[in-house]
Structure 1
Amino acid sequence: MTTLQSVPEPGTHPAAGPRQDRAETRDRLSSATYDLLVIGGGILGTSVAWHAAQSGLRVAMVDAGDFAGATSSASSKLVHGGLRYLQTGAVKLVAENHHERRVLAKDVAPHLVNPLTFYLPVYKGGPHGAAKLGAGVFAYSALSAFGDGVGRVISPAKAAAENPALRTENLKAVAVFGDHQMNDSRVAVMTVRAAVESGAVVLNHAEVTGLRFTHGRVSGAELRDGLDGAEFGVNARIVLNATGPWVDHLRRMEDSGAAPSIRLSKGAHVVLKRKAPWKAAMSTPVDKYRITFALPWEDQLLLGTTDEAYEGDPGQVRATDVDIDQILEEAAFSVRDEHLSRDLITYAYAGLRVLPGGPGGTESAKRETVVTEGRGGMLSVAGGKWTTYRHIGRTVINKLAKLPGGALADDMEPLSQLPRRVPLPGIANPNAVAHRLLVDREPGVRMDPLTARQLATHYGSLSFEIARLVAEDPALGERIHPDGPEIWAQAVYARDHEWAETVDDVLRRRTTLTIRGLDTDEVRARVEELLRR
């Protein structure tokens with residue numbers, strides 16, 4: 001493992017590039033009037049900032065924590081059509097999800113979105129029969145124009161041969177369908193980078209402490225830097241509240257009498273070390289509406305999720321022992337016990353789904369995006385999911401273009417004239433990138449095949465920028481932890497190019513070392529030292 005002394009100072013190698021100066025960014029934010037201030041850097045905020053900047057607007061985006069630091073990095077890591085949404089009759093939503101899923105995987109982020117085969121086991125006494133689920137997965141694949149093959153039913157023996165972890169007792173049949181998965185934090189960071197490359201000014205760890213008003217209209221925000229306590233403000237013609245679980249908190253800053261507009265559903269997940277290869281994910285019905293997932297992800301096994309009403313502080317949401325017990329018990333419906341030992345757990349996390357207010361349980365609530373305008377003219381957007389995050393951005397842009405009086409329309413490129421499938425930075429075939437990292441490396445530079453693959457599937461063609469860091473200082477090619485493929489050049493790159501300001505920014509969201517249980521005290525101390533330089 002590299003020593004602290006081997007980690008170079010920022011700017012000592014050409015590939016490092018300029019590191020974000022927070023004071024300079026605050027000055028930029030406070031010295032201009034922006035067309036749009038986006039508050040919240042999760043699924044919704046990053047997409048809107050990206051699309052708004054593409055349309056020619058002057059855009060600022062801030063987040064009280066890290067980009068995708070809350071719910072948006074606590075997902076099931078899926079880009080999917082939503083098979084269970086067919087249960088609620090949301091056929092249009094499923095078709096829309098499928099379209100966006102294929103666009104992301106083919107045109108926008110093939111380096112970050114990967115195909116994944118799903119098994120849906122049918123057990124004796126389960127909530128659904130084989131015929132019903134067979135028809136369901138066929139209809140599901142039909143709504144995707146059979147882009148991932150035809151949904152079908154296979155025998156228990158064939159499924160068990162492909163995935164030995166599958167529990168076969170009382171197994172009647174297995175329905176098969178295709179979807180995709182991704183690394184949510186990496187998609188978020190690349191979307192932020194795309195927004196900045198289009199002209200947006202962004203700052204994380206900057207909390208809104210109040211709103212600015214001009215003649216009764218919201219005209220900006222007061223902020224406090226969460227790292228050094230500096231206070232500053234941002235002026236904007238339009239303010240967009242995209243704060244997810246905190247959306248009503250900000251709405252009450254605009255109007256103290258604003259009624260609740262959303263309800264929250266907690267979804268917890270557990271991550272375990274894999275004991276065997278998984279060739280397919282498992283999606284097992286628990287009851288009429290709920291499904292439990294067992295997904296191969298980041299060389300681990302990801303289990304989840306729960307779905308229960310949550311009324312506490314969004315900042316305090318956690319995966320509890322009760323959540324973990326529930327997830328393991330439900331996973332045991334279809335996963336053999338030896339794969340579910342608590343000794344294998346490396347991490348557990350929870351996030352909050354933002355659902356429209358209304359009657360009924362959260363498990364049957366519609367998953368839709370709602371855009372509203374408050375008394376002071378602030379727009380609030382809530383709901384949505386990663387699969388359709390591009391579509392959500394375009395929906396909000398349409399709303400901006402139709403504001404009364406043409407408030408922003410004259411400064412925007414018409415949506416119809418914008419490219420519909422703009423790729424995220426680093427777009428490339430990961431296999432080709434990994435091959436080049438191994439065969440085209442600089443003389444004397446070692447590149448482990450596992451590291452090459454990890455870089456290619458998390459950065460795409462931007463991997464070559466990280467490889468140049470190693471060429472400048474070979475010590476940066478050493479692994480951060482001996483049991484993981486990540487190297488110290490990734491931590492430097494996160495600091496200098498990806499707005500990583502804290503240890504968790506680096507280890508939990510720019511990489512997955514924390515999720516895989518590799519963020520030892522020594523690793524955390526070394527990353528902390530690196531960030532202070």
Structure 2
Amino acid sequence: MFSVFFESHILGINQKKKIVEKIKNSKFQIRLPIILTVGLAAGIMIGATFAGSDQATSNFMKSVMKFREVMSLIDRSYVDKVDTDKMVETAVSKMLEKLDPHTIYVSAKDVELSNSDLKKEFEGVGIEFTIMRDTIMVLTPLSGGPSEKVGLLAGDKIVTVDGETVAGVGITNRGVIDRLRGKKGTKVIVGIKRKHNKDLLEFTIVRDKIPQYSVDAGYMVDDEIGYIKVAKFSESTYDEFRDKLKMLVDKGMTKLIIDLQNNPGGYMDRAVNIADELIANNVMIVSQEGKEPRANAEYRAYRKGLFEEGTVIILINEGSASGSEIVAGAVQDNDRGLIVGRRSFGKGLVQSLFRLSDGSELRLTISRYYTPSGRSIQKSYENGLSAYHSDFHERVKHGELFHADSIKFNDSLKYQTSKGRTVYGGGGIMPDYFIPLDTGWNSKYYMKLQNNNVIREYALNYFKKNEKKLEKMGFEDYLKNFEIDEKMISDLEALGEEFGVEYDKNGFERSETTIKTLVKASIARNAWGRESYFPIVNDINDIFQESLALFDEAETLAAR
């Protein structure tokens with residue numbers, strides 16, 4: 001049975017970048033002509049495996065024999081010593097580049113980390129961290145996790161791990177994860193530099209299972225409108241979503257906003273299940289078709305959903321891919337609600353995971369998926385990986401993010417929704433209501449504050465100094481009444497100067513609303529957790545704000 005899932009396009013891109021980087025830095029670079037030859041020769045293997053004809057089988061066996069022959073000659077006769085394992089991995093990676101952008105190979109040592117992003121939990125020390133000025137800084141110890149239990153605090157700087165110095169040595173996110181994640185029950189000793197402490201503090205942390213959340217927020221915007229932010233489609237996403245949905249329904253929600261902006265995808269069945277909570281009457285949600293019959297499937301609404309009657313709006317943008325496009329496509333094609341935002345990424349390929357004998361994995365595209373109207377929304381990859389991954393810059397260049405009429409669709413890819421509205425295939429989901437990207441608030445000063453983590457650092461410092469005051473105030477009072485005053489802005493500017501960000505009056509005035517909103521939201525996240533961030537930051541989310549005025553249209557569509 002195929003283990004079918006939708007892989008995050010970002011994960012796929014990062015994996016390919018890692019592989020390319022390894023190749024560039026490899027001592028085998030001088031032997032790339034041989035490796036490329038091997039990769040190209042083996043490239044026939046994938047297509048021939050599934051073809052079924054005698055001629056295809058014969059060609060496949062010839063290709064396998066050629067690959068084996070070349071590898072044997074290199075191993076036996078090449079002048080220098082070679083690592084054949086590395087050569088095979090390189091050959092496989094180069095071979096897959098001849099296919100689509102989402103078929104990837106994951107080496108055995110990278111499998112666990114690659115899969116961990118979509119798991120409902122991982123094993124480690126339980127902190128959110130960032131790397132700031134070449135030092136690992138604890139943003140927050142996760143509530144109830146092993147780091148919180150031993151006394152780690154937000155703002156602590158990790159200087160050593162098991163006696164190894166990790167500050168000032170150019171450590172990467174991968175380096176941090178490799179050192180801090182590990183099996184439940186194992187120990188790691190961290191050396192901490194803490195403000196107002198001259199000596200290094202040592203903590204022995206016993207690793208444990210740490211839950212991961214993919215639904216970032218669920219709250220009532222007003223007495224009628226509920227909001228759910230889904231960050232990705234991981235193992236636990238459907239359960240998290242349903243819990244939030246039930247909570248909002250119990251509070252009297254009759255109108256729902258599902259925010260899928262910048263959601264890169266994940267597991268297909270979680271996306272299908274979420275759509276099923278909104279869609280009734282055994283109608284199509286998504287279908288898939290591949291070369292082999294067992295890769296074909298239809299997914300229909302079959303359960304009694306929690307929100308089949310109320311009004312629905314889905315928020316998407318150019319970062320919404322895969323599972324996000326399944327939900328948006330199902331809602332749009334069935335005229336169940338409105339899609340608001342900007343054209344989505346355009347990933348309509350299904351991958352199946354094949355575990356190889358050495359523990360590595362091949363994530364092979366085995367089918368395309370189609371929305372209920374019959375659309376394939378996969379964008380073209382005929383011009384190669386570089387062009388495929390540069391699509392966002394092309395959209396900016398052609399003005400698509402700012403003007404809806406700059407988007408041209410092929411009339412041959414025209415489809416009809418269940419109630420006769422025209423939609424298009426061939427590259428993402430085009431929203432029913434286009435919201436242009438607003439860059440008028442942006443400035444170089446704001447970007448420097450963000451790139452140097454000044455806003456995050458300021459919010460953390462403010463929280464630590466005012467923790468009791470904030471706790472007494474409570475979130476609801478904070479949300480309605482707390483304001484960022486001139487003293488706080490002056491302190492933020494001073495902190496920026498400490499971080500090398502020179503104050504820019506014009507830049508600040510241009511970005512003032514954004515800066516103040518992010519400071520307030522970041523303080524709230526430190527005080528009350530990640531869910532408190534979105535009710536504040538959505539004040540500057542243009543797509544969200546515009547959607548609030550579109551419920552009458554969405555209701556009319558659903559009732560038509």
Structure 3
Amino acid sequence: MKWWQKTIVYELYPKSFKDTKGQGTGTIRGIIEKLDYLASLGVGAVWMTPVCRSPMVDNGYDIADYCSVDPSYGTMDDMKELIDEAKKRNIRIVIDLVFNHSSDQNEWFLESKKSKDNPKSDWYIWRDAKEDGSAPTNWRGIFGGSAWTWCEERGQYYLHTFASAQPDLNWANPEVRKALYDAANFWVDLGAGGFRIDAITYVKKPDVFVDGTPDGDDGMVSVHDMTANQPGILDYLHEFKREVSEGHDIFTVAEANGVKADELKYWVGKDGAFDMLFEFSHINLEFKGIETWCRPDPWKISDLKKALRDSQNATKDNGWYPAFFENHDKPRCVNHYFDENADKKMAAKAMGTLLMTLRGTPFLYQGQELGLENVAWPSIDCYNDISSFGQYEFALSEGFTAEQALACVHEFSRDSARTPMQWDDTPNAGFTCGTPWLPVHEDYREVNVMKQEQDETSVLSWFRTLAKLRAEYPVLAEGSYEEILADHEQIIAYIRKNEEDELCVLINLSNETAAYDPSLCEGKEVILNNAETYEKGSLAPLQCVILR
């Protein structure tokens with residue numbers, strides 16, 4: 001097995017992790033300061049969201065210079081020190097590559113928009129207006145509004161899958177692809193341990209741009225439905241593999257919203273373009289297509305089980321699974337998967353157990369190890385997330401009241417995962433001595449690292465126990481995965497097995513006591529239990545046990 005198949009990856013949001021300057025935003029030196037904390041979680045790789053120079057319209061996912069460090073985070077020397085200090089603790093630093101689009105302040109775009117015949121004129125997606133002067137197509141951007149913006153200087157529209165400040169790069173131009181590969185290799189040469197590749201399913205555009213059937217009252221159709229996963233995209237991605245990742249001891253994991261489990265074999269594994277791929281079937285259970293926060297669909301625990309089952313089966317013999325239940329774009333899992341009546345501490349431990357015992361590499365998100373919850377701020381003006389603004393406005397345009405639209409933001413806003421890390425109970429949770437760029441969650445005095453480190457029953461202590469369990473029982477990394485109790489509506493259960501060992505994981509994801517066949521427990525000892533007691537054949541609400 002490769003090193004990245006046996007480790008734990010920690011995703012951190014640098015802007016919200018630790019500020020060492022009193023500026024209200026996190027710094028690279030703040031990450032260096034907390035490397036020992038990360039090591040205590042059994043972490044072997046740290047994925048940072050982008051720290052390259054950026055106007056920060058989308059918090060770094062609008063890159064102005066791919067081979068730089070934004071001054072707000074520090075210097076390139078700080079980055080080199082972070083990589084070196086992390087290696088001393090057997091931790092690799094994973095870089096976030098944003099290759100579908102750049103910032104509109106990137107020198108490539110500034111040149112491209114000057115005219116139709118400059119050296120970079122076709123580095124982006126430009127189209128003429130329709131005869132009436134309107135946008136080339138009726139595509140709606142992921143963040144709301146038209147996916148096209150008029151450029152007076154050039155006299156054309158440019159395409160942006162996300163915000164207007166994030167123009168899409170033209171991957172059909174080999175010069176663009178080479179420039180991006182060169183940027184990735186810059187970070188490989190610096191010592192990066194791998195890459196997470198952002199929004200990769202959008203890089204290949206359709207051969208012909210046409211209007212789509214409107215899916216809302218605004219007369220537009222989601223750009224996702226019109227451009228994602230186009231034929232020929234894997235040709236580009238295999239080229240990336242040849243030019244960047246082959247021959248290096250790194251891993252690649254791609255964000256690929258819309259890729260189905262039965263398609264994973266084309267994306268990962270021996271013949272795939274990447275080592276792992278984030279697909280979102282188990283995250284977007286309430287969205288049958290692209291995310292529309294104001295129109296979630298009901299879902300059941302059996303739906304979650306099916307999504308996990310499909311992904312596990314799809315990577316059973318080919319490829320590798322990146323297990324995750326939170327990231328910087330999603331709500332906190334204790335709110336996402338459980339209702340308001342659930343014991344959130346028990347829920348956090350249950351989801352942590354699921355994360356750390358599935359077959360695959362666990363991706364733990366900043367604050368998940370504390371059981372952090374969503375925020376519910378009183379006004380849309382309190383939010384920072386550009387996507388939250390777009391979803392709020394879309395809900396209003398669809399006839400929802402301001403109160404209803406805000407409730408949707410409370411449930412799904414990306415800001416819930418971006419509030420400052422809660423280190424202690426001092427002002428601003430020990431994140432900064434300045435004014436934080438985003439308010440600290442109001443529960444920080446009770447929920448923080450310092451307090452949980454002193455509590456053997458805390459969520460943090462549970463995650464550290466799980467990390468030690470993975471180290472003690474190689475079967476959790478190396479063993480096969482076999483689902484049991486597949487038809488149970490409350491319990492997710494499976495066997496992890498290799499030639500030397502066998503573990504049985506039982507997790508009750510419901511708020512009710514769940515019964516099951518007690519013969520499953522015969523001849524087995526309990527090695528982990530998040531409840532005070534354990535009765536064979538029965539799990540208390542949100543109880544999880546591991547049997548050996």
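Only the coordinates and a few stated rules stand behind these numbers; no lab work does. Please read all numbers here as calculations on a predicted model, not as lab measurements. Cβ atoms are built from the backbone, for glycine too; each structure is taken alone.
Below are the figures for this structure:
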| read-out | value |
| --- | --- |
| Computed 24.1 for mean count of other Cβ atoms within 10 Å over residues 194-201 - originating structure among 1, 2, 3 | 3 |
| Structure with the greatest value (metric percent of Cα pairs over 15 Å apart, for residues 370-449 alone, set 1, 2, 3) | 1 |
